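Each structure below appears as structure tokens.
Just so it is clear, none of the values below were taken in a lab; they were calculated from the coordinates. None of the values given here were measured: they were computed from a predicted structure. Cβ atoms are built from the backbone, for glycine too; each structure is taken alone.
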Structure 1
Amino acid sequence: MPLETVWVGAVGDAARDIVEDRWTMNYAASVYDENDRYYENRGAVPSVHPTYVSQLEWAAIGNLYERLGGLSETERRRGVHSWNHTVLHETFGRGCTLESTAVVVGVDTRRSGGRYTVKVETTCAGRPVATSFTSTIFRDVAVRGDDVVPELPAVPDAPDAAPARIESIPLSALALYHFSECARDYGAIHTDRAVAEAAGLPGLILHGTGTYAYVLSSITNNEAGGDPGRILGFTGRLGAMIVCPSTVELRTFIDGDTIHYTLINQDGDAAISQGVVRLGRC
């Protein structure tokens with residue numbers, strides 16, 4: 001079935017999650033982040049990884065799929081995360097009940113298939129925690145109706161300079177499974193070889209959310225001085241796929257409290273381009 005442009009404006013049921021130390025610790029461990037702020041809970045509330053809400057956002061997007069119908073399970077598995085923009089409004093921790101709700105803001109045709117863009121709002125006790133725009137391209141899935149191109153937040157240009165820092169990040173063959181289970185991001189296309197092959201992928205590829213999580217771990221622990229509370233948001237355009245096992249290269253460029261970054265995959269291509277992390281204090 002095609003993606004339908006009449007879906008624009010549709011809202012899915014809320015997804016909810018009670019924040020527990022176990023899950024915030026596991027999320028940080030899913031990308032091998034050894035920052036002790038995520039694990040120390042003796043008389044303290046552990047910090048939460050900047051991309052933690054992504055797992056609940058995808059649950060909300062799944063609820064939206066269920067409400068809309070239309071796409072078969074096979075077509076849904078062809079979805080590849082292509083772009084993300086997240087603003088973090090408030091820190092949170094143990095005991096917070098997070099609630100995420102997704103709304104369709106765009107459906108349009110791209111070269112490799114239909115693009116589906118949603119906006120997800122996440123709150124805790126009614127207070128805004130995060131706002132995200134997420135685009136997914138469904139490979140070889142058509143669009144029915146006139147394209148509704150989403151109005152997406154602008155991305156500032158990177159400074160014309162050499163990278164301030166370059167880091168090689170090794171990814172084992174098991175990184176996909178660790179992220180799926182510890183971060184509770186269960187997309188079969190990332191861990192099931194038969195599903196990945198049926199979708200025309202070159203092998204098992206790293207989750208888009210996992211890709212951002214590795215980047216945010218590195219930038220938090222370096223440019224943000226190890227303090228996840230300084231991350232105000234992040235943006236990036238997902239491009240070339242990351243096959244595991246492999247080694248990727250992160251390049252950061254500093255412009256005050258704006259950190260631009262590019263992530264290069266195993267073939268020397270940009271896995272994330274137009275990357276931006278904004279620093280400050282939530």
Structure 2
Amino acid sequence: MSNSYIPYSAIIDDITVETEDASLKTFKLVIENEEERMAWRHNPGQFAMISVPGKGESPIGIASSPTEAGSVLFTIFKIGSVTTALHEMEKGERVGLRGPMGNGFPVDTAFKGKNIVIIGGGYAFTTLRATIAYLLANRQDYGHITVIYGSRSPGMLLYRSELEQWAKRGDISMNVTVDRQAPGWEGLVGFVPTITEKVAPSPENAVAMVCGPPIMIKFTMPPLEKIGWKDEQMYFSLENRMKCGLGVCGHCTCGPLYVCKDGPVLTRTQLKGLPVEF
């Protein structure tokens with residue numbers, strides 16, 4: 001776009017309720033102007049700013065793969081005034097869309113030819129969904145793909161129909177877990193770090209993406225380190241208070257870095273150079 005502060009006008013083309021408590025919904029947005037829609041390009045791991053007139057705007061990770069052309073998916077957690085307003089909107093209404101922003105995962109460079117390990121928890125799985133869809137659409141470019149995804153309960157799992165479809169494929173290993181046993185659940189039970197230790201994904205010719213709550217990330221690191229994963233092999237997607245999305249306002253500063261501009265994807269090597277709280 002010619003002015004990065006001016007959003008595209010986008011139509012809500014579809015809404016999917018993802019969780020049993022309806023706290024997470026996936027919005028399919030279509031940019032109205034055809035030229036702007038065709039010009040949209042993003043990488044898995046990037047985010048965008050979604051705005052609601054009179055309410056403000058909020059940074060949301062892009063849940064769709066670049067290979068899914070024509071629309072952009074966002075899975076939105078109802079947590080604040082902007083996201084609450086979005087949850088109250090209906091199909092056919094308009095929102096503003098600025099982006100794409102940030103750097104995303106290096107799927108076309110550092111990840112090519114590698115075995116891929118994807119570790120996610122909670123609603124942070126949204127950008128990982130975009131990454132999985134991209135990897136599967138370009139399956140010949142990558143080695144073995146291992147996914148470890150956890151949620152509090154079966155009813156809080158995202159993209160359940162896709163999880164089932166991926167599990168039926170022979171070229172991706174799906175390890176979906178819930179924190180505690182629930183009626184009717186026949187999958188894995190245990191926290192993500194525990195399941196990671198059991199799966200023990202090999203670091204040989206591999207990269208890992210780890211996204212989720214800070215506590216999950218903290219306790220997932222020791223199992224990976226124990227089996228030989230190096231800092232430069234591990235990629236994280238950070239969250240911070242982003243306002244402008246362009247590295248201008250300073251709201252998302254982490255030491256010398258801006259999450260919205262230099263991230264949100266960083267290697268663990270980069271993270272170790274940041275203040276201890278990150």
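Comparing distance in nm of label points 7 Å out along Cα→Cβ at positions 147 and 187 across structures 1, 2, the highest figure comes from 1.
Given a value of 1.8 for distance in nm of label points 7 Å out along Cα→Cβ at positions 203 and 235, point me to the structure among 1, 2 it was derived from. Walk me through the numbers before you get to the answer.
Numbers: 1: 3.3; 2: 1.8.
Of the options listed, only 2 reproduces it.
So mean count of other Cβ atoms within 10 Å over residues 83-90, computed for just one structure, reads 15.6; which one of 1, 2 is that? Label of the source structure: 2.
Which structure, out of 1, 2, was relative contact order in percent (Cα under 8 Å, 6 or more apart) derived from, given a value of 17? The value was obtained from structure 2. Thinking of 1, 2, which structure, once FRET efficiency 1/(1 + (r/R0)^6) of positions 59 and 179 (r between Cβ atoms, R0 = 25 Å, to 0.05) is computed, gives back 0.40? The value was obtained from structure 2.
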